[in-house]
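Read through the structures below before going on.
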Structure 1
Amino acid sequence: MRHPKLAAQGPWGGYTPIETGRVREQPIELVEPPQGMVQQPWRRIEIELDTPTESGDTSIALWSNLLQEIDAATIARLYRKRWRIEGMFQRLESVLHSEIRSLGHPRAALLGFAVAVLAYNVLALLKRVTEQAHRATHPELDVSTYHLTVEITSSYEAMVRLLPPEHLPCADDDPAQLLQRLLRLTSRLSPRQLATSKRKPKPAVPKGYVDGSIARSHVATDRMLKAADKRR
């Protein structure tokens, strides 16, 4: 789908402070709505950040056709959180294998994806419980979903075989008792083995090409030869 073209724009509104900066909006009109989309009021929203992004951007601009009852500050907050959703889909594919190549049938692929989403919800709960269990000794602990998955899958099959069914949690258990039981179990895990690995900042890589102004500059051969003769 092509990006819609801007036909007209109205005046900017005042700034509204948010947690990461401030935001403002202006009404805009499109030349024609994208295919399959009904013409309705659009807004351009600009977010000025207190702290630049990893790419060095100090502002973020986006277009929205949401209802006017949803203010620009709410849209800005939701947009800033979009990376969490994108990261979740990446973990669904890499950690939980939500896209199995052998599942060519659409319904089978949908079932596999739904199972991965359900497993991700369980992992999200275990991640928070593990962090809470070690909060006193590791207040900054950020559990890695990948390391937690490896820890569970490496011992789950043996646990199911050796542990009698009556010792396993069931759906009828009291949520408070289940939480306390999970806290006791996760307290035995090693925070060092489950912690996320913080990636170092990427080093600056020099450009692999000549600047355009130098490449397009004219060099007189005769002048270079005369200058070489003078140096001799």
Structure 2
Amino acid sequence: MSEHLDRLQRALGYRFRDDSLLRRALTHRSAGPDNNERLEFLGDRVLGLMVAEALMEAFPDAEEGELSRRFHGMVSRDACARIANEIGLGPALRLAAGETKSGGRSNPTILGDAMEALMAAVYKDGGYGAVLTCFRPLWQEAMKTSGNALQTNPKSFLQEWAAANGKGTPSYTIVNRKGPDHAPIFTIEARVGQLEPETATGRSRQEAEKAAALRLIERENLKCKTA
């Protein structure tokens, strides 16, 4: 585990002074009570502030509506999960054996939550300047694609593609729901036309539907087909 932590800190561009913060940020609730849920709560707010500031600076002439669309694309759980994968966060996670066997280290929901918790841990360990230094290179690509409607609203994109290509209306079906009532995890199947369906998980039905739609779009390269 220490090797994974070292690699993660190098990729993050930050070395923790308090290792306990790092370990807590990487601890899923399945692994015990000292987990990352509270840090995730803080990280969501820290990340939101950094993204809002970055967008205001990068797009000085953009109206509030455009900024909001870009904002939601950059702070989405999918965006956080992609960045988590890029820095090798999955192997450093602390998960219960059952969660590991079910693919928790590659689960976008778990990765996205842990990424938010990790940013909160940097903030608590080194202050706003430290977390801002980490944020800028990690979210650079997300900033570039933040105006992409595919990333910000994949369900609308899929519906428009289906209508333009005579594929009917996309459907979304709950195929699994687990976890306690206060923190459910939904697995949704997205289906359109005769294409093979795609599934994804999320902490809400809407989140899982968006993730499933995006996976189906990317798998079938639908953007290119309708370009």
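Where a number appears in this text, it was derived from the coordinates with a stated rule and is not lab data. Note that the structure is predicted; figures quoted are calculated from it, not measured. Cβ atoms are built from the backbone, for glycine too; each structure is taken alone.
Source structure of the calculated read-out (semi-axes √(5λ) of the Cα gyration tensor in Å, for residues 12-107 alone, 30, 15, 12) within 1, 2: 2. Computing helix-only ellipticity at 222 nm (-39500 (n - 2.57) for each DSSP H run of 4 or more, over all residues; to 500) gives -13500 for which of 1, 2? It traces back to 1.
Work out the source of 3.4 here, i.e. which of 1, 2 gives that when distance in nm of label points 7 Å out along Cα→Cβ at positions 28 and 132 is computed. Walk me through the numbers before you get to the answer.
On the way: 1: 4.3; 2: 3.4.
Going label by label, the one that fits is 2.
Work out which structure the value 1.8 belongs to, where distance in nm of label points 7 Å out along Cα→Cβ at positions 84 and 188 was derived from one of 1, 2. Structure of origin is 2.
Please state which of the structures 1, 2 yields 1, 7, 14, 18, 17, 16, 13, 8, 4, 1, 0, 0 when P(r) over Cα pairs in 5 Å bins from 0, in percent is computed from it. Of the options listed, only 2 reproduces it. Comparison across structures 1, 2 (criterion: mean count of other Cβ atoms within 10 Å over residues 20-27) gives the highest value for 2.
Upon calculation of relative contact order in percent (Cα under 8 Å, 6 or more apart) from the atomic coordinates, which of the structures 1, 2 produces 11? Kindly include the intermediate steps, with their values, before the conclusion.
On the way: 1: 11; 2: 19.
Structure of origin is 1.
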